[in-house]
Structure 1
Amino acid sequence: MILNIFKPKNWTSFDVVAKVRGVLKVKKAGHAGTLDPLAGGVLVVLTGDDTKKQAKFMEMEKEY
């Protein structure tokens, strides 16, 4: 599953992934690029087999 999730200010990218793991009850989850903890923005979160697509997303340009 590929999710675009708004990361609020003062949350780390890991905080968002941990929340997704808990809510969706999945073990395998990660993000496709860290956002600064002081910045809010959309974080791409990948779960399950879609975590294999991380490199493709990491090549993309970030926008703030």
Structure 2
Amino acid sequence: MSTMNAIKTEVEIDKMKLEIDKLRAETRKIVRETGMMPFVAGAGFMAAATGLAAVILKLMS
């Protein structure tokens, strides 16, 4: 019975290691995306400002 408990424990440890690896990968992805957010927001603002300027110029012509 001791061998069965050892095997079950090893399987549980392996599952936990896989879960930890998955969480680490997800954390890296979130950190990378968080670092890119100011650039994405800036690009969106620039696109909106350009569109607004184009509309204003068309209305003034």
| Comparing Kirkwood radius over Cα pairs in Å across 1, 2, which is largest? | 2
| remark: Value -7500, calculated as helix-only ellipticity at 222 nm (-39500 (n - 2.57) for each DSSP H run of 4 or more, over all residues; to 500) from one of 1, 2, is from structure 1
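The numbers here are math on the coordinates, done by the rules we state, and not lab data. Computed from a prediction, not measured in an experiment: that's the story for all the values here.
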